[in-house]
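Q: Following are the structures in question.
FYI, it's all coordinate maths here, none of it is from the lab. In this text, all values refer to a predicted model and were calculated from it rather than measured experimentally. Cβ atoms are built from the backbone, for glycine too; each structure is taken alone.
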Structure P
Amino acid sequence: MKRFKLISCEVMFREMCAVLARSPHQIDVEFVTKGLHDLGAASMRRTLQEKVDQSDVARHDAILLGYALCGNGLAGLTARTLPLVVPRAHDCIALLMGSRSRYHEYFEAHPGVYFRSPGWIERGGNTEQLRNPAASRKADATFTLQEFIDQYGEDNGRYLYEQFSQYQQHYRQLTYIETGVEPDGQFERLAKQEAARRSWSFEKMQGNLSLFGQLVSGDWPETDFLVVPAGHRIKATYGDDIIAAELSPPF
């Protein structure tokens, strides 16, 4: 039995708790407010770095991250003394679906789709939307070109701003991801009500918690997880592997 530290977004609270009960390892858990996403990539990374750095090297064998790349919020996050383990995904919708390939297939077949899950309904507040491509934004908010450039750089910022502006106008469907942790039908009912309020079509799909289970059980195939050795940091690759580890400069 090993001992891990799990740092996870609270949006996945119910799903993480469900798999933690079946983990063969001892895991200390810290859930972080969903609002961290709203602060931008740099602030998100600083906050998570502080929490990573506070982990006890004498107590834990590795730090597990219940996050995806999340709009580059994890890019630059450094493993100081303990390895970091993170799923290869752009955002948590892919985690909730069980694979990034399933997410991409669904997204390509359903352009203009807006996702909900138990955690995004329960803990999302006015719900910053997660979607692909690469940026996480609120469906009802207005963002300037400069904000995108400040967060993602000149070229990426301009591209994402253009994509976001076009995409924002074309939501047509709300898809509720049923993950199996629901106590009753209230989350699905709320998702249906939102779809009706926005005059969108509604669809429910079955989620898959296999990536959650693998993360907390220590089963980390390279195709689905990145293990960042001590002294390295997370780098966004903008390729199929999504993230990679690179040597961290001295700090």
Structure Q
Amino acid sequence: MKNFFSVEGKTALVTGGSRGIGLMIAKAYVRSGVKVYISSRNNEVCENVAVELSKEGECIAIPTDLSNQEGVMTLCAQLKLHETSLDILVNNAGKTWGSPLKDYPIDSWDMVMKVNVGSPFHLIKELLPLLRESGKNTDPARIINIGSPAAVLSGGMGAYAYNASKAAIHHLTRVLAKDLAKDNINVNTISPGPFPSKMTEFDIGDGTSFLENAGKHAPLGRHGNEEDMMATALFIASKASSYITGATIPLDGGIHLG
């Protein structure tokens, strides 16, 4: 039974892996025997996190800015220098922006769309040969996109681009899952509700954080924690999920129910 859930010996790339949800996923993989590459635009933070995680396994930093094509290509080129195959690609790096509709800047819209949708698409395209190399019929390579309940819920503090971008990544998951099934590559989305991260730290008034408030209003009555994210990320990357593709896993305590 242990073999169903083992990811030992695999190789993974986790974008935005130096903090928040990305760090939770990277930590889970490192502790489980995966060789993990992490990227983030802050060079110093990325390198320091890789050093810390390497105390528990193997973690390599590739600092880069995924908000532009040059950063995407740099990340892919660096990874290809070290690896000829890739078992797990986690597209976690993301941005958000909130403001009233009448004031919403087009530059902010474009930036959110580039990071949340454009960069994952181009990373998948460029790393496809490595994913194909590792994919097997009985244990496919994995592309794991990080979505959000915002993709299916209306409203959201003026986060127009963020909501639209997450709806796009959910649908892109389904399109790619069908296209890449023949290559033994499974594509799925994890859709996290409120988890500790930079995006959920802000105060919404009365000394209450968005994280605390959203957790209270989830049907399960709490926000997500590190163990919730780790367990789900391990399952969707392991042999246990080999027959799952094109799925959106709502890791949100029931928030997607509306």
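Q: A value of -12500 was computed for helix-only ellipticity at 222 nm (-39500 (n - 2.57) for each DSSP H run of 4 or more, over all residues; to 500); which of P, Q is the source structure?
A: So the calculation was done on Q.
Q: To test your reading of the models, identify which of P, Q gives 17.8 for mean count of other Cβ atoms within 10 Å over residues 64-71 when calculated. Please report the intermediate quantities before stating the final value.
A: Values: P: 24.8; Q: 17.8.
Of the options listed, only Q reproduces it.
Q: State the single structure among P, Q that was used to calculate relative contact order in percent (Cα under 8 Å, 6 or more apart), giving 20.
A: Working: P: 24; Q: 20.
Derived from the structure labelled Q.
Q: Consider the structures P, Q: one of them gives 27, 20, 19 for semi-axes √(5λ) of the Cα gyration tensor in Å as calculated from the coordinates. Say which. Can you show the working numbers first?
A: On the way: P: 29, 23, 15; Q: 27, 20, 19.
Derived from Q, not from the others.
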